[in-house]
1. Work out which structure the value 39 belongs to, where relative contact order in percent (Cα under 8 Å, 6 or more apart) was derived from one of P, Q, R.
2. In terms of Kirkwood radius over Cα pairs in Å, which of structures P, Q, R is highest?
3. I have -14500 for helix-only ellipticity at 222 nm (-39500 (n - 2.57) for each DSSP H run of 4 or more, over all residues; to 500), calculated from one of the structures P, Q, R. Which structure is it?
4. Given structures P, Q, R, which gives the highest value for Rg/Rh (Cα atoms, Kirkwood Rh), for residues 40-87 alone?
5. When semi-axes √(5λ) of the Cα gyration tensor in Å, for residues 8-47 alone is calculated, the result is 21, 12, 4; to which of the structures P, Q, R does this value belong?
6. One of P, Q, R was used to compute distance in nm of label points 7 Å out along Cα→Cβ at positions 64 and 96, and the result was 3.6. Which label is that?
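Values quoted throughout were computed directly from the atomic coordinates according to the rules given, and no laboratory measurement underlies them. Everything quoted here is computed from the prediction, not taken from an experiment. Cβ atoms are built from the backbone, for glycine too; each structure is taken alone.
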Structure P
Amino acid sequence: MTIQSAQYEEGSTVIKVTMDNGQEHCVPDDMDNTDRQALAEWEAEGNTIAPYVEPEKGYEELRRGEYPDMGDQFDALWKQLNQDRLNGKELIQPADDELNRVLAVKAKYPKPE
């Protein structure tokens, strides 16, 4: 088997090596390591270890950074459900049960004035 490509991983202390059969190996960037020595020979033949490239963030990760705190989101939902209940709207049983639990905790630990 021969080395097909090599690329630094995040932090540049490990190199991901892809062999010609498609297998991937992680090699520590430590010249005392025999696999790293073989990789140095591959470099001496004119090959280059590609630098680490930060992967593009998907929409989920981008959104996650922009959303309000989960506690704030849930607080708003519980307030809305409680208001719906007080206005006579019947909640589905699981929501009604969870709202009872939330209101019990709020009653046990009231917000200071």
Structure Q
Amino acid sequence: MSWHRKSDYLVAFCALSLLMAIYGGVTSWYGIRTSEPLLDLSTFISLILIALWVDADSRGRSNIYRPYEYGWLVYIYWIPYVPYYLWRTRGAKGLLSFAGVVCLLVSWWIVQWIIGIAR
């Protein structure tokens, strides 16, 4: 798996998070309720992109055991596995990366919270 494919998953995840943050900010600014199905769909797609990235990133690593359904397992158990994977492959920087992933996942809520405080 090439670096280009791995970076595509990260770029798509960041773009989706940015779009949802903009959506959350606009709806909060104008006092409109956010669409829960849209937020659920974006979270679902974001988790799939994270699982695809972990799957692509782990392909060339000999210290990561990859069972048959590795991508599905990453998607189902992403909360305990992604921090472990990032710690195992990147050390302390990996946990900081996981904090960034979580912040991007809830960026729409963070933007709404900041706008609510600013008002």
Structure R
Amino acid sequence: MNQGITTILYPVKDIARAKKLYSKLLDVEPIMDQPYYVGFKVGNQDIGLVPNGFDQGMTGAVSFYQVSDIKKSLQALINEGAQKVQDINDVGGGKLVATAKDTDGNMIGLIQLP
């Protein structure tokens, strides 16, 4: 089951500068502040800043759809012509993520919560 877009990640070059900008924009302080990731929570939406995102193939913001079965969802995308960019990866605490590009080159993120 797809829960809709729950997370948006932005690749950034200067994490400190981006953290200041998004703190002002969102009017909240980060709930996670690490050199490899800064995360904000606004309502039910997670906003993340990824300093190595460009190295991971991100060319812009990536929306992550929360799904109940990430393997099944990723395979369904591939079956419809999408190209896998990042295989399923546990990013901590059992949270699984993966990314693919649709047939027009748009990035699609998938996230499965534990």
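1. Numbers: P: 17; Q: 39; R: 26.
Computing relative contact order in percent (Cα under 8 Å, 6 or more apart) on every structure in P, Q, R gives 39 only for Q.
2. Greatest value across P, Q, R: structure P.
3. Working: P: -14500; Q: -26500; R: -6000.
The value was obtained from structure P.
4. Working: P: 1.58; Q: 0.97; R: 1.01.
Greatest value across P, Q, R: structure P.
5. Numbers: P: 15, 14, 10; Q: 21, 12, 4; R: 15, 11, 9.
Computing semi-axes √(5λ) of the Cα gyration tensor in Å, for residues 8-47 alone on every structure in P, Q, R gives 21, 12, 4 only for Q.
6. Values: P: 3.6; Q: 2.0; R: 1.4.
Structure P accounts for this read-out.
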